[in-house]
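Structures for review follow.
Please treat every number below as a calculation from the coordinates, not as lab data. It should be emphasised that the depicted structure is a prediction, and the values quoted were computed from it without experimental measurement. Cβ atoms are built from the backbone, for glycine too; each structure is taken alone.
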Structure 1
């Protein structure tokens, strides 16, 4: 049975993107989308999809090692720079089931990005476009037609997160009133 691209990528999560090649033997730079290192370090079988080329590739990772802010990976059957270059720009997807379990009040960024945000009066504030990591707490970047609003992810401002319905209720920070 032939699957559509939508079917192939459903229940899969992008965990990184392939950058440039490294060396002549087909190694590739992997730039992770996550700060949970065990996700990247435990990659085995992945789906690569290049949105620009509309091409996908199922691959086994034969080696992976940390190198500064990225990883160097080797894929089975990719043994030269020409084959490796063809995969540059591809996102790496894994099954959602492969993600480590998280606590009830924790979230993965993909679960939050795209959520609709409402204030305590049920007025729509916007949609979470990005999450900034500041060290002390995350910050939701919420965009609407007029502006970009930064919401600190603290109990004071984030009142509830419904990951399934993709809804977040907040208290607007006083500097926005």
Structure 2
């Protein structure tokens, strides 16, 4: 199993609906649905569509009230982590980190990675302990594990190439990985 993939979780409140974008649904390899406390429902999937991760944003906007987690793994190009909330058609990104496939303390490696990408995707990061804590609160989890995952995320680049590994925040949110 290659790591070039997309894992995501969408939680929706009672009365809301979610439909995965067609391009993602067509390449979904694993998925599960479950009922959560308070009548919320969870849709989680693992798909061969990391480049289509942004299609999930309008899909959750259309869902009603929802929360979203995205883990997009671009193999040697890095990995994207995103937590967002949706309410009334408006999506708000809460926590976002791009993990370059480079040691963040090695200026030459970082420059080479950015040159290969053509831009620095970390410019859109919403990171740090406050953002990590807000993501935990959004998912009803204690903030401590998320803040710890955020603090240790500088080494996440070392785990690129292993499925689920460059996303220390996933487990901290109490989520089950949607693929074996």
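Worth a mention:
- Per FRET efficiency 1/(1 + (r/R0)^6) of positions 77 and 165 (r between Cβ atoms, R0 = 25 Å, to 0.05), the highest-valued of structures 1, 2: 2
- Structure from which 1.36 was derived, Cα Rg over 2.2 N^0.38 Å, for residues 101-156 alone, options 1, 2: 2
- Read-out volume of the Cα convex hull per residue in Å³, computed value 155, structure in 1, 2: 1
- Entry that produces -7000 once helix-only ellipticity at 222 nm (-39500 (n - 2.57) for each DSSP H run of 4 or more, over all residues; to 500) is calculated, selected from 1, 2: 2
- Given 14.1 for mean count of other Cβ atoms within 10 Å over residues 21-28, calculated: source structure among 1, 2: 2
- Structures 1, 2, by mean count of other Cβ atoms within 10 Å over residues 53-60: label with the highest value: 2
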